[in-house]
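Please treat every number below as a calculation from the coordinates, not as lab data. The model shown is predicted, which means the values in this text are computed figures rather than measured ones. Cβ atoms are built from the backbone, for glycine too; each structure is taken alone.
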Structure P
Amino acid sequence: MTHTTDTQLVRALGAANPSTRLQAALAVGTRADPGLAGALVARCATEPDFFVRDMLTWALTRLPADVTVPRLVAELASGSAQARSQALHTLSKIGDRTAWPSIARALLHDPDDEVARSAWRAAVVLAPAGEHGGLAADLAGQLGRGDRTVQLSLSRALVALGDVAGPALQPGLVSPDPAVRAHARATQRLLHDPDAGFDLAVDEAKRIVALGPERAGSTAC
């Protein structure tokens, strides 16, 4: 690839038209030139279009991990929430576990919901088995956080960790906060029955929390 072509592609990644940016990301990914890793990572931090961001991530997964992972890890300290979120998302897609030590607890508890959700997904993919118990406990400490989308992401992350999630849910099941108890119960149901719908699990959990287990059982159809 010539320097002129490199320059044209980098310029196209920042074009006003999202279709042009999408085609540029596709071209970079198809060529898989490690020399453009920096431009891809930089664009991830500012790209407003979801589909273009997805293509940028795909393009980065096409490059050698030893080129992309250090750049993405550096983005985790960015002051930009999108930069942190997109770097975490891309790291989860690459799946290189050398990035695990960089998934700091602060990211798992990031005040920005999108960053936290991306951190939960990345942590589940990257954490070695020996870290799953501690990770589950850390995630379960955030039960009740956010809206339905955030809570569903947290439940899915806990369910993906498997058996270690059960003990981690216990404090939430007896929490004085009804929202935490309901989320813990809904997650527990999903853990035992992954095919159960999240909304149904939440509704049932809220009913149990409101009525108490004995009354809820007596009113069940």
Structure Q
Amino acid sequence: MDYRLAQPSFSKGEIAPDLYGRFDVDAYAQSLRKARNVVILKYGGVTKRPGTRLVAEVYDASKPVRLVPFKFSIEQAYALELGQGYMRVAAAGGLVLNEELAISGITNESQAKVTAAHHGYTVGQVVFLSGIYGGLGDELNFRFFPVVAVVDDDNFRIDINTVDMPAYAGSTGGIIRTGTPDPDPVDPVIPDPVEPPPPPQTGGGGRPLGPNEQIP
């Protein structure tokens, strides 16, 4: 005769090996010996771990970058991209971006000219494009492009050759500004990363070394 024991809750997660035999501990009845590629729900159930996808490349891969998880609450979780002199925030499957602007035109040139009223961008900033219709949207949507030139208050150029791409057919989303935004604060001069110092010399016990002595 088969014997089956119901376990309605897994709220204690994966149990430590030292507790495999501790059935007298209250947490034992609400734990798992091994939980891989699953998420423990706050009410005690278990579900499969969601899949992963590429959200974005790091802003500057030529210098050290660190990804730090930040969980504000059960519903709000973020990933912080900490680079040399900058930080970017990702959440809900994408980067947290600035105000979205409506695009009214993109030209077919070696460096495409984008029209967005009172964009306020400067050379060197990076823009994220989305919501573009048709074949041109297939080429440009959900990609980052550096601003290479500012034509005027309503037009700027990005580093992408669109000569052989379909013509701009329209876009959706974003706001239409009616005035020039406040300028961004001036970025401080960011020094290059420094090498970590060598570890201190260590030795055994005994008296401290004199000024002319070295560890043998």
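Details
- For FRET efficiency 1/(1 + (r/R0)^6) of positions 51 and 99 (r between Cβ atoms, R0 = 30 Å, to 0.05) computed as 0.75, the structure of P, Q it came from: P
- Looking across P, Q, the calculation of Rg/Rh (Cα atoms, Kirkwood Rh) that yields 1.09 traces back to P.
- Here the criterion is distance in nm of label points 7 Å out along Cα→Cβ at positions 19 and 35, and among P, Q the highest value is seen for P.
- Which entry (P, Q) yields the derived value -1000 for helix-only ellipticity at 222 nm (-39500 (n - 2.57) for each DSSP H run of 4 or more, over all residues; to 500): Q
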